[in-house]
1. For which of P, Q does distance in nm of label points 7 Å out along Cα→Cβ at positions 106 and 258, calculated from the coordinates, equal 1.8?
2. Quick one: mean count of other Cβ atoms within 10 Å over residues 130-137 came out at 26.4 when computed from one of P, Q, so which one is it?
3. Between P, Q, which one scores greatest on distance in nm of label points 7 Å out along Cα→Cβ at positions 50 and 290?
4. In terms of Cα Rg over 2.2 N^0.38 Å, for residues 122-249 alone, which of structures P, Q is highest?
5. With distance in nm of label points 7 Å out along Cα→Cβ at positions 138 and 178 derived from the coordinates and found to be 6.0, which of P, Q does the value describe?
6. Taking 15.4 as the value of mean count of other Cβ atoms within 10 Å over residues 170-177 derived from one of the structures shown (P, Q), identify that structure.
7. Could you tell me which structure in P, Q was used to calculate volume of the Cα convex hull per residue in Å³ as 165?
8. Tell me which of P, Q gives 21 when you compute relative contact order in percent (Cα under 8 Å, 6 or more apart).
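Bear in mind that the values in this text are calculations on the coordinates, not laboratory data. Computed from a predicted structure; not experimentally measured. Cβ atoms are built from the backbone, for glycine too; each structure is taken alone.
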Structure P
C-alpha cells in the first residue's frame with residue numbers, strides 16, 4: 001500500500017477560452033473539474049499504474065464532497081477528515097490562441113489542534129498497512145511547519161519509507177528527519193540550498209550533497225529538461241521522451257508516483273526513475289489538470305533515457 005497525505009487539497013477548475021481578454025467578457029469553450037493537491041495526484045497516478053493506494057488528508061464543505069466523489073468515481077481509495085470551511089478552488093484559464101495558462105490559487109481552510117489529533121490517529125492506523133508514505137504539498141493555516149518531520153519519524157519507527165514533496169520551511173525541517181526521498185523542482189531546490197543552480201553539474205553536486213547528509217535519494221525535476229537524481233554517492237540525469245507538452249500541472253506528482261512504486265515494490269531505483277519520468281511526460285501531454293493514462297505511460301516508458309554523471 002502506498003499512502004499519500006494531502007493536508008491542503010483543492011478542486012482544480014480548468015477553463016478554456018479562444019483568447020483571454022482582460023476587462024471584457026470571455027466565452028468558455030470547455031471546462032472541467034479535477035480533485036487536486038500533490039498527494040491526491042500521486043494516489044491517482046499510482047492507482048492508474050496498478051498499485052494499491054489510499055489518499056488521506058483534510059477536506060471541507062461542498063467542494064470537499066465533490067473532490068471525494070471524483071476520487072471514488074476514479075476508483076481511488078480515500079479517507080478524509082472534514083474540517084470547518086470550504087476546500088479551496090484553484091482556477092486555471094487556458095488561452096488557446098497563445099497556449100498560456102493563468103492560474104489563481106485559493107487559500108485552504110484553517111485546521112484546529114483537534115483536527116490534527118484526529119489525523120494522527122487516522123495516519124497511525126493506515127501506517128501499519130503501508131510500505132511508503134508520501135507527504136506532499138503545502139500546509140494549510142493552523143498546521144505546524146514541522147509536521148512532515150514528525151510523520152517521517154513515525155513512518156520510520158514502523159518500517160515505512162517516507163517521500164517528501166514540498167517546499168520552503170516544511171521541506172527544510174523535514175530534512176532533519178532524513179526522509180528516504182525528496183523531489184523538489186529546480187526552483188524549490190535553489191531556495192533550499194540558497195543559491196542558483198545554473199547547470200547540470202551544479203545541480204548534481206547539490207543533489208549529491210543533500211543525498212549524503214539529509215535524504216537517502218534526491219531527485220530534482222527540471223520540467224522538459226528531465227531530472228537529476230543522486231543516491232549512494234552517484235548521480236544520474238534522466239532525459240524524458242520528446243512530447244507535445246500541453247500542461248505541466250501534475251507532472252511532478254506523476255513522477256513521485258513512479259518513484260513511490262519503486263520504493264514500495266523494492267525495484268531498482270533506475271526502474272522507478274524511468275516509470276516516474278514516463279508518467280510525468282504522459283501527464284504533460286494532457287490539457288489543464290488532467291493526468292496521463294496507463295497506456296500513455298507504457299508507450300513512453302521505453303523512450304526514457306538515463307545517463308550516469310561524472
Structure Q
C-alpha cells in the first residue's frame with residue numbers, strides 16, 4: 001500500500017503516451033515524474049515501461065499492473081464523486097470525447113452555459129474524429145453519430161436525436177450547373193466524400209415517388225473531418241453531403257446552397273446521435289447533471305436544421 005500515488009502517476013504516463021505529455025498534464029517536472037515511476041518499478045521489482053526517445057510502451061508486466069492501477073484511479077475518482085454528490089455540487093473533471101465539428105457547432109455553447117452554472121466543475125473536451133476507447137482512455141461521455149446499433153456491451157448508448165443531412169455546394173457551382181434534379185448528376189459535378197480512405201463511395205437516397213437510388217462514385221476529395229468538407233464546398237470544389245447543423249451558418253450566410261433546391265424530395269437517411277457512457281460505475285453527479293442539462297439542447301440544435 002506504500003505510495004499509491006505513484007500508481008496514479010504511472011497511469012497518467014500510460015494514458016498520455018509519455019512522460020513529457022503526462023508531466024504537462026500534471027503540472028509536474030518531467031524529471032521528477034520519471035524518478036517517481038522509476039522508484040515504483042524498483043519497489044515492485046519489475047520493469048513497467050519500455051522507454052525510447054519519442055514515447056513509452058508497456059511491458060507485459062506493465063500491462064497487467066496497469067489494469068489494476070487504472071482500477072485504483074477509477075475508484076479514487078468515484079470516491080471524490082460521492083463526496084461531491086453528498087454536498088450536492090459537482091466538482092472534479094468531466095471528460096468528454098466527440099467529433100470536432102460536433103464540438104464546435106453544437107456542444108460548446110452548451111458547455112459554456114453548463115460551466116457558468118457549475119463553476120467548480122472542470123471539463124476536458126477531446127474533439128477528435130477518431131473513435132476513442134471510453135473505458136481504456138478514461139472518458140466519462142462520448143457523442144457518436146451512427147446508423148448501426150452499438151455492439152460494445154461495456155457501453156451504454158442513449159439516443160439523443162436524428163441528424164438531418166443535406167447536399168450543399170457553393171452558389172457559383174450550382175449556378176454553373178443549375179439546380180440538380182437527380183442524384184446521378186452529383187457524380188458529374190464532383191462529390192466531396194466523408195472518410196479516411198480513398199476509393200469509391202456509396203450514398204443511399206430515397207424519393208417518395210421515384211423510389212431509392214444508390215449514388216456510387218469516386219469522390220473528388222475525401223476527408224474525415226466534416227468542416228474540411230464544408231470549407232471545400234464553399235470554395236466550389238464540389239458537393240458535400242453534410243449534417244444540416246454543420247452547414248447551417250454557411251447556408252444562412254449564402255456561402256452555401258442546397259443543390260436539390262428545386263427537388264427537395266430527394267433525401268439522405270438520417271444518422272442518429274448517441275450519448276455513450278461506460279457501464280463500469282453508476283453515473284456521477286456531474287455526468288447526470290450534464291446529460292439532463294445538455295441533451296435536450298443538443299437535440300434542439302440538431303432538429304433546428306430540418
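1. Q
2. P
3. Q
4. Biggest value here belongs to Q.
5. Derived from the structure labelled Q.
6. Of the options listed, only Q reproduces it.
7. Q
8. Computed on structure Q.
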